[in-house]
Structure I
Amino acid sequence: MNIISKRPLFGLAAIAIALAGCGSSGTGEQKGILNLSVSDGGIEDAAKVCIKFDGVELKKADEDAPITIDLGAPVIVNLLANQGANSQPITNEQVPSGNYEWIRLMVDAARGNGAGSADSDLTTDECLADDGSYLITETGMHYSLFIPSGGQSGLKLIKDITIPANASANYTAEWDLGKSFIAPPGLAPDAIMKPVVKLVSNNEVGTLVGQVADALVESEACDAEFAPKVYVFNDDVMPNPIDYPPEDPEAVFEPDANDPAATGLVEQQEQGDGSMQYRYSIGFLLTGDYEATFTCDGLTFIPEAGKEAMINVGAVTEVDFDTDDLPPAP
């Protein structure tokens, strides 16, 4: 197993210098830079979702042993502070160039360690530096997060990636938090983390944003216990409710092709003129055609068949929802 020691995160200028000076080792091996960040698609009722990363492993296609990136000091990320197009770097490390079969995020998520129990400040996005992974609800309930068998396997993301020689590869692990946690009765103060994560190349993605009319969000037909959301479906999929992961901790969650490709919370945001608008932001969508729809109960979709959303590389696409999107009265 190859071990790569962690260097401090550095800017683009430093990356260019490192690539120019360290494109190959003394043995002639070509190298590149892996820039890896994490982001979050949003979750309701949570005040903090703190994930502690200890390291990263990568498996080259032509080698048996993985390469391990030692982060040195753990990197702790509050995913709720990295929603939409926002993300937080985990590592930007020099590794051998070439094709890789998978990346494994080494997550500190053990059962019964009381992680987060001492975090009582919900007014900041900061996480406790010395704890493992944990979640705090908006009502102040603390859950220590654990991944079944995570101590042995971490969080393995199966995806072919390429690290170019003398250049950088930029990837983001996008979490779907709405599908990633299970808190069965009797398990508290622990909760199961069964992460639903997609790994995307940053040069293949764009961002979807938009406004939702007040009348849609504040309608009496909305479910008071359901946070309003925008669901994004692949172009050939009709909007439908999310199939949440099974509560059985041993069950394997199999994503359904008809599930949303992404979701985003609809929240009030202050605008430059001081007004408040209901808006959403969904980042790291792979380029292509989608159907976007608003729901305030998870069952009823506005418009019913979705609205066309074309995502282009590096671009921001705006799709708004207003009362004109409601079906005509019978």
Structure II
Amino acid sequence: MEKVKTTHGKVYKHLEDSERDEIAVMLAQGLSKKEIALFLNRHPSTVGREIKRNGSSKINTRYRANRAQQRALKRKIESRQKVRLKNDVIRDYVLHKLTVGYTPEQIAGRIRKDLKGYMTNHESIYLFIYMERPDLTKYLVRGKRKRQKRSIKPGKRMVKIPNRVMIGNRPEAINSKKTYGHWEADTVISRQSKSSLVVVRERKLQITLICKIPRKNAEHMRRAVIRMLRRIPKNFVKSITFDNGLENADHELIAKALGVKIYFCNPYHSWEKGGVENVIGLIRRYFPKKTDFSLISDLEIHLVEFKLNNRPRKSLGFLTPLEVYENCA
């Protein structure tokens, strides 16, 4: 029996399932609320509130213990859930900015500048969307209907790629983005298509290259990465960071063909190549999930690549990646 202490220091106990059974039986026998309270050693108002709150709302319908218990448990759970974005001003601001393409993080960062005295954080916005307004998930970059936690499932097979050099051994000059020529690579896949996209992105200059492959395997991945990066002058291609997908198993052949160093993220640490992950989120705006990539032309892909490389970036002082690249070339 759960005990609860009130603000006045008094302690009261919630009704148990067995007590609700007794109430149902005695009400069926025609006993009054006072008589039931006396039998249960409860205050009459406790019995009265229980019947009013957890009994049926329909007239002439008798109190049922099992349904009363379900209603009580539901009320208990709901009472502990926080309401997100309580302030109507903040809520209206969030709704407007979502519809014009802002991310929750951008909204949380801008609200203090646009609305003096108001603030929120991106986590509250995500909780508001997923718990109260799931219809707004369409405005998120990923657009998932359910929020998923990143975790390793028990017994999940670990991918083994021979002779990997892990990201922990990557020089600090690459990590700090002090020099250019260091790339991140990943794929964009679809359940509706065997074809997929290969995306490579330079960490400092933020140049993005995209191409389509017929299948996501090591051979096609190797050919695509080599073909794309050979378009770039050699002094702009010094290293590539991959994840642990089997499509990256030919990394040694890529390193030999391009004369670069290859590094791998730690398993299930995709944020360690966050730049290319971010670009993939932008690509999803043009090619949403369930897109059949076999139906997408090379011209459409090059157009998206052009738009991304001519998109002003705050981290580049609102220059475009192409402008920064041309200044360095």
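Each value in this text was obtained by applying a stated rule to the coordinates, not by laboratory testing. Since the structure is predicted, the reported quantities are computational estimates derived from the model, not experimental observations. Cβ atoms are built from the backbone, for glycine too; each structure is taken alone.
Match the computed value 14.1 of mean projected area of the Cα convex hull in nm², for residues 51-242 alone to one of the structures I, II, and report its label.
Answer by label: I.
Where does the value -1000 come from, among I, II, when helix-only ellipticity at 222 nm (-39500 (n - 2.57) for each DSSP H run of 4 or more, over all residues; to 500) is the thing being computed?
Clearly, the read-out refers to I.
Among the shown structures I, II, from which was the value 1.8 of distance in nm of label points 7 Å out along Cα→Cβ at positions 163 and 195 calculated?
Computed on structure I.
Of the structures I, II, report the one carrying the highest value of mean count of other Cβ atoms within 10 Å over residues 107-114.
Structure I gives the largest value of mean count of other Cβ atoms within 10 Å over residues 107-114 among I, II.
Comparing I, II, where is FRET efficiency 1/(1 + (r/R0)^6) of positions 43 and 171 (r between Cβ atoms, R0 = 35 Å, to 0.05) highest?
When FRET efficiency 1/(1 + (r/R0)^6) of positions 43 and 171 (r between Cβ atoms, R0 = 35 Å, to 0.05) is calculated for I, II, structure I comes out on top.
For percent of Cα pairs over 28 Å apart, the calculated result is 45, so let me know which of I, II that is.
I
Say we calculate distance in nm of label points 7 Å out along Cα→Cβ at positions 179 and 283 for every structure; which of I, II gives the highest result?
II
Quick one: relative contact order in percent (Cα under 8 Å, 6 or more apart) came out at 12 when computed from one of I, II, so which one is it?
The value was obtained from structure II.
Out of I, II, which structure matches 18.9 when mean count of other Cβ atoms within 10 Å over residues 99-106 is calculated?
I
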